[in-house]
Structure P
Amino acid sequence: MIYTVTTSPSLDLIMQLPNELALGQVNRVVHEELRPGGKGINISIMLHNLGVTSTAFGFVAGFSGDELMRLTAALGVKTGFLRVRRGRTRINVRLKEEQKSGQTSINGLGPEVSSDDIAYLVRKIAKLTGEDYLVLAGMVPPSLPQDIYSTFFECLSEHPTRPKVVVDAPAEQFKYVLKYGPFLVKPNLKELETYFKTELKDAPSVLKACAQLQSEGARNILVSLGAHGAIFLDEHQNSYRIAAPGGTLRDKTGAGDSMIAGFLADYQVSHSLESAAYMAVAAGSATATTSGIADKASVMALRAQMKDHSDWGESLI
């Protein structure tokens, strides 16, 4: 079983504006949509779309927490959310402007999580076994201890065989997790540059940074490069530069999360790190060229277009 953890889930209100955002004035939208948000939840949604069962963990509160659980369950995801007493699940506003591919984001505050709440989630995670996968996804909000991912790793340390742990988190979390030897770490290029405090201008420099992460404990590293696909270094020292299949960018929200889901969905069946990396890029590209998290047909259509070989060349990223 795959379990995803989102320490700060959200309700995302996506609002489409007919023109550019007019600051200080009334703006009327032409379309709006309410989605469950948070990296772990996005991963669980994509896993469901690919026919894989997972359980989503996280802290929720208030009326927005109720709606988050309802929407997540409606999308076919098993939920193991922990309801806390104070505050409410954060509500994020995403403003999309006509003729622009990006968006303006306003992120809300999350609930107040107590030490007892954390202990309860730790006990649930401690029950996982070597047959399971645990995905730690997203930023850790200020209301939680910043080393909470270390706490999750520590509670698994006494297992004779612990679950394979995947980490998709900001660079500031690397110092807490790499020493535990996570099965997979998935930074994007910016996060990798932030961690090493240097600009990575080409594929060889990215691969060198991956090797450094590996020396610090990560077993497999998948670096998402947006429209340029990904670079993957596996625990057997095989490296791959995987080009993204074609398509027009519509909304990159959830694309990185879809990569994790694609990787795990494939690896559970194929047990091939290479095959899983290619499926990761297909899933991420499908979501980036779709409105919302892509369906299985879209993912498989892009996967069929991909050539399973690495072309390192000399080009910049």
Structure Q
Amino acid sequence: MVEQKAMIIGEETVKKYLSIEDVIDCVEKTWRWYGEGSVVMPNKITTDMSELGVAGWFNSMPAYIGPMDVAGIKVVGGYDGNRALGLPYIKANLLVTDSKTGVLRALVSGDFINDARTGAQPAIMTKLLAASTDVITLIGTGLMAYYSLLCMSKVLEMKEIRLCDISEEAMDRFIARFPDAPFKFVKCKSNEEGCRGADVIITITNANADLVEEPWLKKGSLVMTMGSFRETSFDVVRKADKIAVDQVGQSLHRGNVKELAEMGEINENSFDIRIPEVLAGKMPARTNPDDRIYTQIIGTGMLDVALAGLVLEKIEAAGVDVTRVDMTK
């Protein structure tokens, strides 16, 4: 009989075996594999429990990563009551199965994986799409912004980081997390001040508002939205020279371009640059330094599943003892 013992991998173990550099490398490889057709990934499904009185929702995000032979699903959601309990609003967990038998290989805590891979995405996209990275503007200075800048600092040369947030205390806490930064921080009094003249503008908020206006953007700028709702005016997208995405199917139904898609102004043929296909060598990234490029990052479960698989590889290679549960009992 096949042994059916599943590993239980907690947050500290994940962090021990997964560096930020590992995350960036794995995210880039997984995007490339997806562009090459070596990944199976259905669109995510959202279960909103609020209609039955539960203040929360969760996404189910399955994937199979062919080159790693890793199958699994990420379950990640937002729970309104978590902060009062001392828990983060977003909670993520990963289930990894044997691709040939369906036997459970591991349950993996997904919080660090979710946060780090979220930050790796703008780092890689900026590397591919930015005409210049001298001046980067971050709108929103929460945890996802921290991981974004941390990852960008590993792969980009940056001179000035402009911060925009409704809370000056939040900006101060953010700056304190980078005590030895080789770039200077500027706290901006308005989003317009932060955006004018910026090379790259990244929105990482829970807002549903026009945080970025089209007249504020210079030639050659890159605007990147990472929130779940609208974060720019419609004209930022309408008047962009190129539109880039991480994955087409989900991009029409979530995030900044959702409303434009519902109005019939955006469809699957509107996306000029698809990052996985760029990395697979099937299309170019930026071709003109003067183009204003708008890009939407939705986030995909394949990245988390691949990273969970990488953690398992590293643990197995190290031969360390971890908690295992006999699933036959």
Structure R
Amino acid sequence: MTSRISRERGSALLTVLWLTAALSAIGLALANNVRGETERAATSLDDTRAYFVARGAVERAVLHLLWARSYATPDGQPMYYRYGSPAMDLEFPSASVRVEVIPEDSKLPLNGATPDQLFALLSALGEPEGRALAITSAIVDWRTPVTPERPGLFDGFYLSGAPSFLPRHASFLENEELLAVKGVTPDLYYGTSLGPSESGAGRSALRDCVSVFGSETVDINTARRETMIALGIPPADAEAIVQRRRQMPFLDTSELAQLQNSLGPAGYHLRIGGNTMYTLRATARLKLADGHFSDMRRSVGALIKIHLPGNLQGKAPGYDVLRWYDRL
């Protein structure tokens, strides 16, 4: 009898231990799941906060462009060119935002650039000669109307894809159409980062150098090195311009005239200032309670057209958002 009771007690103890272990495992899994969900919710909340701060920074940057075309940063430097790209550093109670201000006039005209200019640009962006030539041909083919005598050179390629389509064979309407052109990869279009940083870690890409709103004369303070090379400026001179404007932007028209004379015909593709079309890219970094920055970053962008007082369209002073980018 005593032995039987001892066995029953031992079985009950083992059952309790197994149940305790199982419940502990379930509790641990539930705790990990709750912690994971809490972290994901916090990340989503921070992402949303950063989005609205970045969006507000875009609107604030537009106002700076409207109210003061020569907006200066707190240290007295003009807005035109800092750290390799024109930028405004805007402070908010809960975040710090860098807004890149890129005039569309600092880019080549996507519909008007010559094949030689496109080839030179792609080569300057690091594409091998064969690929640069093939992509140039594909871009020109995309924007060239077809006729019975001249069918599309790459129509067979586009029709063989899934989904299949035919190129427009007309002017580009948006810069992003380039992503559908044969040979244009996301890396070539977007680059390796949002743009050159303080350390120079990023590199230029097609979206930084060509635009449907581009111009044959580009702003010397904002045109990328590769864009200037595509316009015929020697690489050494283009690099010298970039290094000079890092220290102080070109603001004196007489200095520009001297530089144009020294560069020859290619120099007359340079001018000072943009017009009214800008791409704004805002990258927000949230501040923690201890004053440090969180790892959360959120970037948004907008293509805007500014209406200055007395504009030829007769519109009230303000701006239009032509394209909005929720994520960049």
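Source structure of the calculated read-out (distance in nm of label points 7 Å out along Cα→Cβ at positions 13 and 293, 3.9) within P, Q, R: Q. Of structures P, Q, R, which gives 51, 50, 38 when Cα extents along the principal axes in Å is computed from the coordinates? The structure behind it is P. Sorting P, Q, R by FRET efficiency 1/(1 + (r/R0)^6) of positions 45 and 141 (r between Cβ atoms, R0 = 25 Å, to 0.05) from high to low puts P first, with the largest value.
Coordinate-derived values only; no laboratory data. Bear in mind that the values here come from a model prediction, so they are computed numbers and not experimental data. Cβ atoms are built from the backbone, for glycine too; each structure is taken alone.
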